[in-house]
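Nothing in this text is a laboratory measurement; each read-out follows from the coordinates by a stated rule. Predicted model only: the values in this text are computed from it and were never measured. Cβ atoms are built from the backbone, for glycine too; each structure is taken alone.
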Structure I
Amino acid sequence: MNTTRTFSVGDRVRVATKIKEGAKERIQNFDGMVLAIRGRGENKTFTVRRLAVGNIAVERIWPLESPIISSVTVVKKAGKLRRSKLYYVRSKTTAKALAKI
């Protein structure tokens, strides 16, 4: 995996994944906030949450060493956080509320 910078919980990231459609392969970006990083070594995974159209939340979990991830780019670093998992963000539904975190 090609990481531009190391990322942590609370960061806004852009995950570029490889999508196969027939014989063709393309890159699709998934922009969102990192809610959790868990595991260690090869089993390490991270969860990214974003708001889709109509304020519907979409969460995806990727293995950190997945071959389908081409890059993880940090869009915005988080400030000082006091939690290692941001599951309380799930109760916040609007983009304005998420921007304050």
Structure II
Amino acid sequence: MPKPKKAARGKHRWVALRVEENMTRVELKQSLTTCLEGYGWRIFDVLGAEGSTLAILKVQLDDYQHIIPLINNCRAMSTLTSSGKIRLVRQRLSMFMGKDPSNAV
């Protein structure tokens, strides 16, 4: 069975966020599950920064406008940037960290 064409696949957005404490991927997933209950999302990258955690989420385009305020109102979390291309979000995160984002956990 062939893969669906690009137009038939769902549209999504990549969202970079910062958590003002060090968290593992599992802790971040638990925290986001509480904050984003009822929405579809997936964690792609988790990077440890000095005293904080940076992460990239994949969210459905239809949910994007609803998820951003939820993340910003969640415990010590804030969104940094978003795009339709993960490459651009990773580049922008590297500016926040000052190093290569390819070392994702």
Structure III
Amino acid sequence: MFWGGVVIVTVLSLLPGAYLPPVAFSVWDKAQHVLGFLVLGALGLWSYPSRSVRVVFGLLIYGAAIEWAQAATGWRFGDWQDWLANAVGVAGAYGLWRASIRTTRSR
């Protein structure tokens, strides 16, 4: 599921804007980034728990690469604020994952 999610995010991130639903306001755009990377982070961390540092840094690099790729397309725009929203999603996933580990160990 993790790798399928990576493929879906990549395709949706690089499609021309005409193929995507309209964004009602800019806050929703950032929320989509946070949610997408929260899900990717959660899937990655639960799929590869012994490689959590690699998953987190890999997703941060992936988020930056997506923004660079968007800037190179000519029909999308790379944005550091989008990358920051991606990073917030990854951090949220990491926090939830760590909390679930603590809860499991305390039982």
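A value of -27000 was computed for helix-only ellipticity at 222 nm (-39500 (n - 2.57) for each DSSP H run of 4 or more, over all residues; to 500); which of I, II, III is the source structure? All intermediate terms of the calculation are to be shown ahead of the outcome.
Details: I: -1000; II: -9500; III: -27000.
Answer for the origin of the read-out: III.
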Exercise for the section: Supply the structure label, taken from I, II, III, corresponding to distance in nm of label points 7 Å out along Cα→Cβ at positions 29 and 77 with the calculated value 1.4. Expected result: II
Fill in the blank from the handout: Computing mean count of other Cβ atoms within 10 Å over residues 37-44 for each of I, II, III, the value 23.1 comes from structure III
